[in-house]
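Student: Some structures to go through are shown next.
Read-outs: derived from the displayed coordinates by stated rules, not from any lab. Computed from a predicted structure; not experimentally measured. Cβ atoms are built from the backbone, for glycine too; each structure is taken alone.
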Structure 1
Amino acid sequence: MIVSFNFEMPNRSFGGWEIPAMTAALFLFTSPLALRACYGALPGPLVFFGVFLWVFAVSTLVQGWVILADVRHFFLVLVEAVLVCWASVNLLARERVGSVALWCFVGSSVARAVLPMVGVGRTSYAVWTGGERITAFGQNANFSAILLSAGLVTLLGLTYGKHGAPRWVRLLAWPMGALIGIAIVDTGSRGGLLALGAGLLAFVFTPAVSLKLRLRNTAVAALAIGLLTAAALHTAVMRNRFEATTETGSMAGREQLFPSLVDMFLEKPLAGWGPINNQYEVAARTTDMVKERRDAHNLLLELLTAEGLAGTVPFVIGLGGCVLAAWRGRASPYGVVPLTLVALFLAANLSTNLVAYKPLWWVLALALASGRLAARAGEARA
């Protein structure tokens, strides 16, 4: 399932379900074979996410819907994502399982980065600012950049963000990271690059036993940020898109979208407009592009306009619990990896709505598992 995250094929979906959704379904169907190992403990934040799902269901009944099939599909994807999170928390609380899973994710990120370079699955399209955005298998360029960025910070976290990594593994991380970095820049995703910056900045919070080690990790993060910034400025598509933002304020339509979403929330702050309904409503209010339905491109604005404060508050409480667990989890065997991934996905959700995105929920599970492992280590020391 984790390996499949990087290999979405939107143009080849089966009955509306993409490959990661199908592998997640297979994972959930097999989880009863180890029922206690997968669902033996229910973390507190998942209770609040469950309340969020309940509000979602009630909202669809009270608000009605534009297209029932869209709402049903969205709800099933959300339920699947939360169940994946629940099972993953308990499995990732086993260090051996988590370490293998993280390295599998890194390996799939490297493979995904290399394939378009050798012409396999390469997808490119020109943009009005000039240059081409390159992805693979028809993937959304922003989602590709976010996942590849997650793979890069995971790689650095496993090699420099925790103790005990062999020197040859640390040296090998640089060419692997370079391949992923080139693929990130080729996507031309401004939000993806900024999210990567947030993840690398979180890297400086690596728990270090000495000042020398802390300075080394800070230097690694700074060097990675500097190299990626230089690469972005020397790539036409990325440079032109940043210049368009600074000179004209263009944010691919978000400059009209976000104010309209804020107005919608102020009109219905408690219960919102209803899931999916909010996307049709905001499309009718924005004129920068003709679309029947528009995504919020921001997690918080999506929650506020879809379920209002009734659904947003429990979701934010659950999310806060995951962030706190990631911070405490720096003392776990996973080191700073969960914190960097949480920081990256939080930054990504400022310009993208990933509420039903399974990699986000898997990262939240990793954060909760790291907090549990850190607590166990503390009890053992006591």
Structure 2
Amino acid sequence: METSLYPNLIIDALRTVRYPGSGKNIVELGMVEDDMRIEGRKVSFSLLFDHATNPFVRSVVRAAEAAILAFVGEDVDIKGNIAVKVRPQAPEAEESPLPGVKNIIGVSSGKGGVGKSTVAVNLAVALAQQGYAVGLLDADIFGPSIPKMLGIEDEQLYMHEVDGKNLIVPAEKFGVKVLSIGFVVDKDKAVLWRGAMASNALKQLINEADWGELDYFIIDMPPGTSDIHLTLVQTLAITGAIVVTTPQEVALADARKGVSMFLGEHVNVPVLGIVENMSWFTPAAHPDEKYFIFGHDGGAKLAETLDVRLLGQIPLVAGICRGGDEGVPVILNNTVSGASFMQLASEVAQAVDERNATLPPTQRVHVR
């Protein structure tokens, strides 16, 4: 009477096959693929090896065939039915280009002219004023404005050696480390670069700079959606994005696209929230008055519709424009706008903490 064949009977026979030099059997080592098929007396399955060029492939396969014939039955059809596969290798973890940076925040906008760079600069300085170590990268390759807004347009960059590598030393102003393509191009001429050139220049500012230890790394992204955004999310593990808009309907439509871009499968970056800039106009002489020039609560309503956080509403005052032109961010002045940016920094820090709290314990980031 023939012995009925079943998987455990085959597995038990394979437990007698030792992998050379390991002292362990091939079942114990996880080399038997879970694809066994039994059709009558015919048995077929696969054995997994780490490399196709493994010198023991043939001997292990022959030993497995012999074990089945010896312990299950000589009439088992096994010869030539054992496939050899290469075990899938886990991808090697890439070294982070910014190992000393705890949180990376992208500041973006669906369109130009909504004050994205103003928000990025004042947010960075506000976080520094709250005691955090902050870096600011001007990633708007074709319209770099950060140097002017910080009063460092004529800054000369230099390099120093760190662990045998020559790295760019970021400029520093108001307690914030800063790099911009504006430091290395003629400020009076347009930057006429193709996408690949712009992406490579941006990578150099990230990978070949000595950013050191930072609690927050703020990136002023180009307006709209472009390959620069893809370069950034492919190069860096961005903690979250902030989308800047005004209450105006045209700006809100583009802001919606910006949020959609970050949440899309090709980018997949959490949106920390929306900042509504130019929410209302407040005359300097009458700080309690509000004039809703561009609409009323458009950004707040968009945040509610998209189920994202409203991080802040920044009023429009003359001091913001003057501060940007003179290189002194409005956050440094005791104004209603300065207070709004300080509150924005607190909201952003809280949003980052809440986002980090949802991560596995090994991936959580704590700032001082």
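Student: On relative contact order in percent (Cα under 8 Å, 6 or more apart), which of the structures labelled 1, 2 is highest?
Tutor: Top value of relative contact order in percent (Cα under 8 Å, 6 or more apart), among 1, 2, belongs to structure 1.
Student: When mean projected area of the Cα convex hull in nm² is calculated, the result is 26.2; to which of the structures 1, 2 does this value belong?
Tutor: 2
Student: If you don't mind, there's one more thing I want to ask. Assuming -23000 is helix-only ellipticity at 222 nm (-39500 (n - 2.57) for each DSSP H run of 4 or more, over all residues; to 500) as calculated from a single structure, say which of 1, 2 it is.
Tutor: Comparing all candidates, it corresponds to 1.
Student: Also: One of 1, 2 was used to calculate distance in nm of label points 7 Å out along Cα→Cβ at positions 98 and 218, giving 2.6; which?
Tutor: Only one of 1, 2 returns 2.6 for distance in nm of label points 7 Å out along Cα→Cβ at positions 98 and 218, namely 1.
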